[in-house]
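Trainee: Multiple structures follow.
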Structure P
Amino acid sequence: MVGAIDGVGTKLMVAQAMKKHDTVGIDLVAMNVNDLVVQGAEPLMFLDYYGCSQLNLESAAAFVEGVAEGCKQANCALVGGETAEMPGMYQRDDYDAAGAAIGAMTKDLTLPMKDAMNPGDILIGLASNGVHSNGFSLVRRIISREGLAYTDTAPWDTSASVGESLLTPTKIYVRSLLRVVRKRLVKGLSHITGGGLAENVPRMLPKHLAADIDVATWKLPEVFRWLKKSGNVTGVEMGRTFNTGVGMVAVVAKENVEQLIKELEEEGETVYTIGTLVERGEKEGCVLRNLESWD
């Protein structure tokens, strides 16, 4: 049995500004169950915590509906939760939320398999579907500095408002990744959250190996391109703050790459071959090359 606990962070402030609370419920589940599946675990159950000054039934109900939808996507049970009213702790309709997920795995499928990783292993990236749930303190600063309201049309997507686009819920990768984990097609998985590729990928690697990633192997989504330009964010900072279009990274033996890509695409994933493992030496744990392609 393994567990994960996490929150949604300041993305909740966007939800509160938009008075749209269901999608952040999905985010809450996603942040936890994605952290379980990278260990090779199947999520079994989920619990949520909702803290506020005074309970707004409409907001809380929408939030819990989102949590239930997230659990459905992850195929786990919503077994309980806690709602706490704490006058003076929060302002007006502000609230905070956290969640915990419990999962199970078998010893022979536990990830990462660091002893099995070798130089030349291939790094496969699974596409994200937006900003997910990290980097929102910087996002909100850029939005504010540009004088945009969350109800304004998004400069990077004219079919949606700024708030609607940013509230796209974090992708839940459980079903697709469990399929390839059970077929022993991956040696390691990394959920790209706070810290981006640069800080998350090395956590699954043995100390003698590094990730060599070519960021030109996938197209930087327009939301990130806009944030980079409008916020004058360097490529290095982008790679340490956002998922930049890749929400999961898998370590795969060369001989399994073709089958892995086929299996994931059958599950509806968009997949990129983004790099290889190399001897670390004096290198950082993750080297991002061709950052100028994001300009």
Structure Q
Amino acid sequence: MNVEELLIEKDIEYTSKGKDFIVRCLSKDHDDHNPSMRIDKESGVFHCFSCGYKGQLHLFFGLNQNVLDTTRSRLINKIRLKRQSTTGVEKPSGWLPYKSNFRGISAGTFEKFETFTAVISPFTDRLCFPVRDISTKIVAFVCRGKRGMTPKYYNTPVGANLPLHPISARPIKDTVILTEGIFDVLKLWEGGLTNAMCIFGVQGVNEDKLSLLKLKGIRKVDILLDSDTAGQMGAEKIKTICDRINLDAEIKQLPEGINDAGDLSVEQVRNMRRLYYGKNSIN
């Protein structure tokens, strides 16, 4: 059992950051409201940078994880990443296309995003979205739990570099919309803003990813992130990067009372399209 599988089995909430998972401290003596423990994704070695608590995840839960297991895991991971860099990843065996409505998104929109379900771990009870790079090969799957699962989102393979998605988004008046997550972009597509792409987190946006937009002939980026402070700071960061590469960018605001694009109604999205690009805009 690898580190991520163990976290999931023990129902520990985590976020992925570089080579580590970030969790609340495992020490019973530390009431860690702001997750401050890092766990190495391969070795399972953990260290809380707040209280100093250290250890190894498998041993913490009374499991054996010898050096050979760790070495084998690292080797398998390197081979897998090398293979994926040239051929991409494949959908799991037995996958089925998702053909239902969910959270205000129609089956037709899910079909456009190649959404599927599967009965094998880690895809079980999740809506799964293939993420393709500019060459159209699948580089990762973003999986969203349907039943209050922890974590709500699970990306596989772990550590994959997620491009702007979907690569098939077609600009309107040479413009694309950048929004935060997969359900944000789904709602925008549902309402007709099919020039929208999700960034999978502000921390992953860089000059290289935005420069690819210029190569596709895109002249402007409309930035539509969450309305809270973190979202607006992220929007400013993206605009700064756009300015550096001479890509026109404008920060757009959500309607009052709406925190993220996924909360919009379809009618609100349609109104936004008319407001942004005109009544008869096409793409």
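The numbers here are math on the coordinates, done by the rules we state, and not lab data. Bear in mind the structure is a predicted one, so any value in this text is a computation, not a measurement. Cβ atoms are built from the backbone, for glycine too; each structure is taken alone.
Trainee: To which of P, Q does the computed value 4.7 (distance in nm of label points 7 Å out along Cα→Cβ at positions 51 and 275) belong? Show your work: numbers first, answer last.
Mentor: On the way: P: 3.6; Q: 4.7.
The correct label is Q.
Trainee: Of the structures labelled P, Q, which one yields 5.2 when distance in nm of label points 7 Å out along Cα→Cβ at positions 107 and 163 is computed from its coordinates? All intermediate terms of the calculation are to be shown ahead of the outcome.
Mentor: Details: P: 5.2; Q: 3.0.
Answer by label: P.
Trainee: So mean count of other Cβ atoms within 10 Å over residues 11-18, computed for just one structure, reads 20.5; which one of P, Q is that? Could the numbers behind the result be given before it?
Mentor: Working: P: 20.5; Q: 13.6.
Source structure: P.
Trainee: Thinking of P, Q, which structure, once relative contact order in percent (Cα under 8 Å, 6 or more apart) is computed, gives back 24? Present the calculation step by step, with values, prior to reporting the outcome.
Mentor: Details: P: 24; Q: 11.
Derived from the structure labelled P.
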